[in-house]
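Listed after this line are the structures, all set down as structure tokens.
Nothing in this text is a laboratory measurement; each read-out follows from the coordinates by a stated rule. Note that the coordinates shown come from a computational prediction; the quantities given were computed from them, not determined experimentally. Cβ atoms are built from the backbone, for glycine too; each structure is taken alone.
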Structure P
Amino acid sequence: MQQDQGQSPISLRKQEGGIAVLLVNNPPVNALSQAVRQGLSDAVTQIESDDDIKGAVLHCEGRTFIAGADIKELGKPPLAPFLPDVIAALDQCSKPLVAALHGTALGGGFEVAMGCHYRVASPSAKVGLPEVRLGIIPGAGGTQRLPRLVGLEKAADIITSCRQVKMEEAAKIGLVDAVLKGDLLKEACAFLESKLAEGETPLSISKRSVPDWDEEALSALEAKVKKRARGQLSPVKALESVHNSANMPFEEGMKAERAMFLELAASDQAAALRHSFFGERIVAKVPGLEDVKARSVENVAIIGAGTMGSGIAVAFADAGYQLTVLEMSREGLERGRDRIAGIYQGAVKRGKMSQEQADAKVASFTFTTDMSDLNNADLVVEAVFEDMQVKKDLLTNLEAVVSQDCILATNTSYLDIDEMASVLKRPDNVIGLHFFSPANIMKLLEIVNTDKTAQDVLATAVAVGKRLRKIAVVAGVCDGFIGNRIWAKNRQLLEFFLEDGASVEEVDKAMLEFGFPMGPYAVFDLSGLDIAWAQRKRKKPLMDAAERYVDIPDRLCEMDRLGLKAGKGWYRYEEGSRKPQPDEEVAKVIAEERERKQCKDLHLTTADIQDRVLAGMINEGFKILQEGIALRPVDIDMVLLNGYGYPVWRGGPMHEADRIGLDRIVAILQDMQSQYGKGWEIAPALKDYAGQGKKVADWGK
């Protein structure tokens, strides 16, 4: 029997034995829209008032249980009935309610499940509370019910890590009461029947006390979370709210949780994290490609099996492509095979796959030194030495071997792909696929669109990026594209700071406090100083004589201070240690250069360093937009967030520009231009926007 719910996505169906099925049908993911909340509230009222109903199973149609909030409502004023009230009605129902979980029950969806008296699940289900990732905390009882269910330590870990808990762990720690095989709804109803037959009085989670906890273990976890937060508020607030569950009565803890939730929801950090969340979806939709059909790609070849090439090959193999790896020598090929095997061996050690699976993965690759073996490739990605002539020669040889429809992609970080493609008969087949190391892990992929790239080639690259599960951002051709162009300008600025009186340690400390995971000079050591040195030597002859040039990093490279791999760079490193230690030799070089060039000490504060770095990024971002290198401001933000460690809770430099105000950015840049001179002119578009009182968000409107 189905009760009439009008157009509601909720239906209530009576079955034999006094059991009802409360069914949610709000495709595609049964999100907690206002209509779903209203329907749940009405259904609980009906369950309470109907004497024929002894208990109910909450079940969802489609591929998942309630997957979470309705993203259309994010950042907007909430509409009644509010989720905490709906869950309170479930919690207070006098008749037993069973949540039958499948797919993913996340955020508000899992909070709804915890409002029920019992939780059962299919073996493949996952649950979690990922709100911290959006700059908020669970706001409908998650921080109060979860500790009562699994204890403070487990609750704090699950909430602050935002991880999805699989059913094997969930059953072990008491998140679910049973994992059911077979027909989930049928088995959930049988579970409820057994509870009714036993005459068991269900106990709502809100009526339970928090289990005893290990204070030392909890303190260690909290210290780890606070360190990892690096300025993000929501993980720290989540810990506070979890603590409240042990120190406050349930209702008081709920009030405190809701107050924190509303405060965070209105914060700049939550707005920034929403910007990042929606930004990933925006960049996936490239203007002009709506009706362009992508080419079919199944067979992929990677040329060059060094660190980058091996990582790219693994990324494609893990996405289900057929892989051929080519090296020019048998020795290089064997080293490449070993690198690829080593990546999978690392996965075995971390428990991500079995040895048999790793061996099967490596066996699925074709390794060759014969270019004619690439004649069936749909896509070839070259990852060879960063030299224009080497790449031109390689692409010319490739074009003679592959089919006319084969896409030729270069992984170059800086080189002019238009020039690279100019030697080919079919330059329209060429595109840039700039991966970030390690390529099998890093989420960012810059897709570089040349002047001649065919539209269907660009559409294919976007489709490939999606299949690789990358955040793929389309960029135009320039030195460094989007990310490396901004980072090169930033590197130049960081070097200015040293001549202007700041130490390496002070600069790194300032950027760590800004929220970056590592200080920039520690990052330079990690990646190797010789890489940037080669770029400087390539670009220095082309520089305007009036541009300021800092010789300090060149001198360090000439002293064989090439970074972590050499045991010394901007820092020194003890044998077997990766921890950077300040080095007086570096300080001496900096002092000598400051004396030689008669540099003034500008007494830069932490705030000065942070402001100038951010203003420099924004200024270069505007220039990139003006030149059409980036399609939208959000594309720049997604590159910096996902490839360069920009703190996600800040939303990216272009997003931050609107928070700070363009007038203030221009004022900072005016000081920088007066001190740094040539090359540090303010972008005309930035000046115009500031003068007109416009925002970065207005770009393109």
Structure Q
Amino acid sequence: MNYKLFSAIAGLFAMACVCSCKPSVTFTEGATDPETGKCTYTITVDNPPKGNDWTIWFSCFRTRPQILEGSNATIEHLFGTLHKITPTGDCGDKVVINFLTSPLRRQSWAPETFTLDVPGKDPVKLEAKYIFQEPKEVKEFTYETVELNEFDIVPRPKSIARLEGKSALGILSTDEILEKWQASAVPGKPAGWYSLTIQDGNVEIGAADGDGAFYAAVTLNKILRNAGGEVSNVTIEDWPDLPHRGLMLDVARNFTKKDDMLKLIDVLAGFKVNVLHIHIAEDEGWRIEIPGLPQLTEFSAYHCLPVKQEDGSYKEVKHLAPTHSGDFIPTAEGSSNGYYTKEDYIEIVKYAHKNHIRVIPEVDTPGHFRAALRGMDYYCDQTGDESLRLTEPGDTSRYYSVQYFDDNALNVALPASYKFMELIIDTFIAYHNEAGVPLTEFHVGGDEVPHGAWMGSPACQALMQENGWTTAAELKAYYMRNIMNIAEAKGIKIAGWQEIPQRLDPATEEQMKKDLAFTNIWSTRPEGHSDELPYKMANKGFNVILCNMTNTYADFAYNRSVLERGHDWGGLVDERRSFCMLPFNSYNSIRFDDDGNPADLTNAATGKTVLEAPERILGVQAQLWTETIRNFDHVTYYIFPKMVGLWERGWNAHPAWEFSNDAQDPVFTQDFNHFYSIVAGHEMPWLDQLGICYRKR
């Protein structure tokens, strides 16, 4: 045989042997036991390293696995979503872990990013194979297609009066329309009001304000697009019913890059959304540059594996530990890593403002604060500046957050906490000023402070003793007073989630009524009458943004299918559920259950709080928490078209079926058929033109 040919064949054979001997993982889902409701899973590692001095890391929502006999490795949960597999002996050529736990309700919840960590070597992502049970078919809503005309857009105009004839205007962008036809000021009209008259090739626009002029241009852009440039003559009069029609996007848990954010703003503007609430800091990531604190983003905007210490514990040394995506490479381009530079954030604010969208930044505090705490520890260790250390060495507080952290609460008794928060608020004020869009509200979160936080802190205990306090609620009120004082001195208001205005002493509550721009209320399940909270808060004198989890949570899955991404801890949300949202008859907002069955609304409001201050209901907002997001296509898939119905309701808050107790009222059915026909017939093709990923039916 030719020696060169023999050598080549031998080389290929050797490479094949090496490739076939690489470690790999297979995750197998067994059948669910109908008696126990539990499911057996198997994780198999083929060709593991020799010996037992290695670890395989992965990310997964906590499962509390019961390891079964026949396993030669174990699974341990560290914190957050981080888990590790460790062998219980020399495993030979195969590791097998059989474990019992609850069934996966979503295939996307399965363990991901299996990462082999061998001492002295770089971590390696392992090839993973998944074997799932056959998915079952699920029921989805149906609708009857309605014939459309060029004036069928979302949100739907309030008044359309057709005139004789047509006008050939061509297809023009919103910017081109604004430049070509100047709006005339019309006093005495509601904010955002506009009129639009098309006749004999001419366009006349009247507007109450700049927003109204912009909305007129958006409307005309859509009509021209639908009509192919030649549109029937018409007079339209329109305005939004609610001043706040928003989207909250969590960029902390998984990051949305600046360019993608700008694309999203384009689409939001097309639905006349006017608030972009950016959740910028969380337990799992800090996503904004702060001048003078480069170590904060260096550590907390990136992720890598923790380092094993001599005592066997693990410590985050250079970056935060991997979280939801499991990404362990800080230079990777995935959604786990990244932050907005000063220039990025200013560009986002300016671009949003151009599209008549107000940006509200959120730094969640005093809970959900882990990324800042770890990042500022790193800053202090690197610089020696102890004036901004946010942790207390002697703090023995024991708690466990909803997201499985025991170290995520800001210490409200430390002076450094307020120095840091003032620095952060000053930074956002400066960024907005440089963008030419002054900051009006700073969102401080305020939700889900774990029970037990602060109770083992010497500083907190001394503060409580000094003031005669006995509860954590008093510490929270102290924190809120300080934050409100900082904000008030700088001429801005704060905003917060529903926990912010609750459990306050009378003096703090009165101050909050003055200094709180609004509260986002989300926990609105009918069970236990928690759906009364929005109206209770409004009646108390607080401005309310309706964020009902039963209608507005974009991160909830569209349906029960295991193939759908998303959560379901608060139910399921699809296009019909968001469309059902009723700001001023909230108890009737769940017209269909999670299986699509009509709800009995006969007594939905019986015995519940009556809204006595409708002027306090400022608007509606969609929420997209990003634990299950891995890329920008996921972001837009979750939002569109799921949340379009909510923005329709923010614009047109009083549908004809508003007070109907019949979930299948023909008036409702006809209205939804018309709405969804517009979404499918006019809005989806537009999303296709923009290259936006969305859920197709």
Mean count of other Cβ atoms within 10 Å over residues 264-271 from the coordinates reads 20.9; which among P, Q: Q
When mean count of other Cβ atoms within 10 Å over residues 120-127 is computed for each of P, Q, which one produces 21.1? P
Out of P, Q, which one gives -15000 for helix-only ellipticity at 222 nm (-39500 (n - 2.57) for each DSSP H run of 4 or more, over all residues; to 500) as computed from the coordinates? P
Relative contact order in percent (Cα under 8 Å, 6 or more apart) - highest-scoring structure of P, Q: Q
Figure out for me which of the structures P, Q the number 0.95 belongs to, where Rg/Rh (Cα atoms, Kirkwood Rh), for residues 248-639 alone was derived from the coordinates. Q
For 18.5 (mean count of other Cβ atoms within 10 Å over residues 80-87, calculated) the corresponding structure among P, Q: P
